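**Q** The following blocks contain the structures, represented as structure tokens.
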Structure P
């Protein structure tokens, strides 16, 4: 006679698998809150974050979990931190109102993940009229270990992806935004300017004859100079402005809410001055050509706007020294020279 299949075990395995295949940490927690109380035959279910935090914030709940109970740190034994499930001491579980719902339940607690993955606790809630068997306790702990491990893997992947995405947004040499990231920020700034009816200035700072510095002093000195210029530009702008390295020796700047075209002229004039101050000795004669395009006067398209600023920078290169040239029809004849 063939062995009988334990239907409840198959169902549990199926539900656990359904939870663990969730690709987002929040999706996994939501699914765990929905399914675990059912398959483990619990009245309520909680996941608490930060084991060593006395506040133990709730990050997931399911079933008919009371919303008014508070778990004090003293309710948890140290055995839990080493992977051993425990029945919580209800004397250290209180209510924030006068209904005393905390005393109507038994509470089983286990790590939400393996014993090496501290940081999250799972709590199963069962009415005091329904005693928890040792088998239920062991099954609860094992299930929480499996689901918790999956959750923490997904959470780590999300954190690593976020770190990598942020790293890829920055130019490794200057720690400024890359061309792509700068363009994305420019798009967002333009959208804000549109909503707030503001003027925005897009600047391209193109270093003049920078190749000669690399050839004469070497790329190590050239890279050091690029880093220094990037830092100067970042320190020059306001906290709500944007700076990026958009080419080998080209930098981009977004000046938000410049108020007027005249104000953009003033800012560009001040920007010219930084090339006369505090640069490396090898760059005492370094100049830059600065092109400026205004939103919405020059374009309402991000790529066209930056292209017009680049064209204005090329026009500025025709004049010796550090100059700014405007793309705007109103200001296209304006040039600014460092003193």
Structure Q
């Protein structure tokens, strides 16, 4: 049984300037990102690199229309390396443009086109709980039936994954907290997965430990984000997604999407919180005497409470964070 797969080499930097300098970003690079990230963090650091802004081609999830319209520009740009900096959609667009054969993109996802990697690929996530930076999956929204299809291939692994603390510092507090809950969900789901191994559980448990410790520090500091907390979140998010990439699991993402579709007043962070609470209740029901006991002990130790009340304490902690982050501004 395979124990652990890690496709990319992982780098970590405090700021985008240092990343751009050490990666020698320049005229042979094509950067795919968003305008806000570019203006705030990249504008004076990317030298002669070509830059495409995803929002110029459409909003929302990665769709065939967005990919095809971007491809019309990408194929005219001379470049040797793709650098995608952003959320899930942007990272997965970067994966596709690292391939030789791209269009028609629907044929690529229907396995009618041979998957051949051509360009070096660098992926830089801008929030926690994305996962695309360390997995070999890319999703596409089909306009014909409005369904998502997935392309899974080892050619979609990044060559380099880059974690940058500065990018987390630009997130609104509520989005930072909600995305950290998403990373927490992935860590716990991967820990309890039937495909979990001793290796993946090491990453899962460490992610859980760091995230809960950070939550306590945030509350104690009255929702102030220190550079140490941001660094810790960055590491924990990466640990969580390494585990999740190896064990899989889409059920909870489907639940979150259904919650928001059913009630459009349910925000991203609330959907993550509700999903987390329901996940714990679900796993307690089907795994009462297995790995959930280990998690209960870990939670109890981190929250300094009895195991009999641990999940109530976890729920209270997350609810407190969601409420406070929604009404606070990072100072």
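Values quoted throughout were computed directly from the atomic coordinates according to the rules given, and no laboratory measurement underlies them. Owing to the predicted nature of the structure, the values given are computational and were not obtained by experimental measurement. Cβ atoms are built from the backbone, for glycine too; each structure is taken alone.
**Q** For which of the structures P, Q does the calculation of relative contact order in percent (Cα under 8 Å, 6 or more apart) return 12?
**A** P
**Q** Which structure, out of P, Q, was percent of Cα pairs over 37 Å apart derived from, given a value of 16?
**A** Q
**Q** As an exercise: helix-only ellipticity at 222 nm (-39500 (n - 2.57) for each DSSP H run of 4 or more, over all residues; to 500), calculated from one structure in P, Q, equals -16000. Which structure is it?
**A** This figure was derived from Q.
**Q** Here mean count of other Cβ atoms within 10 Å over residues 233-240 was calculated and came to 24.5; which of the structures P, Q was it taken from?
**A** That value comes from structure Q.
**Q** Further, regarding this structure: Say we calculate distance in nm of label points 7 Å out along Cα→Cβ at positions 25 and 97 for every structure; which of P, Q gives the highest result?
**A** When distance in nm of label points 7 Å out along Cα→Cβ at positions 25 and 97 is calculated for P, Q, structure P comes out on top.
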